[in-house]
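Please find the structures below.
What follows is calculated from the coordinates using simple rules that are stated; it is not laboratory data. Quantities reported herein were computed from a predicted structural model and do not represent experimental measurements. Cβ atoms are built from the backbone, for glycine too; each structure is taken alone.
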Structure 1
Amino acid sequence: MTLDELGIGESGLISAVGGEGPLRCRLLDMGLIPRTRVTLQKVAPMGDPIEIRVRGYELTLRIEDARKIEIAPEVEGR
């Protein structure tokens, strides 16, 4: 599953960050690295962009970029 497939209020752990070159570096620099917990906070009225909570701050991403981030569903009790 990818980051854009989370529902509002749902969380997951980043399993892989795709993209190439500068885009991938930018995503990693923003704190979107594997094994990091993310929560979908808001979705814009037209569906793009989305706002996620990562490492204690809110980050807004385009859907196109969110599709490059693989998410593993968060396991209860961890």
Structure 2
Amino acid sequence: MDFSDRIILDPKILVGKPVIRGTRIAVEFIVDLLAAGWSHARILESYPHLTEEDIRACLGYASELLHEVKDYPVGPLPTA
């Protein structure tokens, strides 16, 4: 899937983090909200300028990055 129509990397926006086009909302922020239990509906209600396609693009982008990772941690993951 090509995310370039929805996800951009611009060094002038959030120091180059991937963001949803036309916003300063980082992909990692949306993934963090979902991981915290936010529903798509709650995100869209809280950020009405976003679309369902934006959320799916964030998840797809994150998924592609994880598929590219070749260094896997040994042992348990660190906890915060």
At a computed 25 (relative contact order in percent (Cα under 8 Å, 6 or more apart)), which of 1, 2:
2
Looking at percent of Cα pairs over 15 Å apart, point out which structure of 1, 2 has the largest value.
2
Kindly point out which one of 1, 2 the value 0.40 was derived from, the read-out being FRET efficiency 1/(1 + (r/R0)^6) of positions 21 and 45 (r between Cβ atoms, R0 = 30 Å, to 0.05).
1
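Among 1, 2, considering only FRET efficiency 1/(1 + (r/R0)^6) of positions 37 and 61 (r between Cβ atoms, R0 = 25 Å, to 0.05), which has the greatest calculated value? Walk me through the intermediate numbers first.
Numbers: 1: 0.95; 2: 0.75.
Ranking 1, 2 on FRET efficiency 1/(1 + (r/R0)^6) of positions 37 and 61 (r between Cβ atoms, R0 = 25 Å, to 0.05), first place is 1.
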Give the label, chosen from 1, 2, of the structure having the highest value of distance in nm of label points 7 Å out along Cα→Cβ at positions 29 and 53.
1
If helix-only ellipticity at 222 nm (-39500 (n - 2.57) for each DSSP H run of 4 or more, over all residues; to 500) is calculated from each of 1, 2, which structure is the one that comes out at -4000?
1
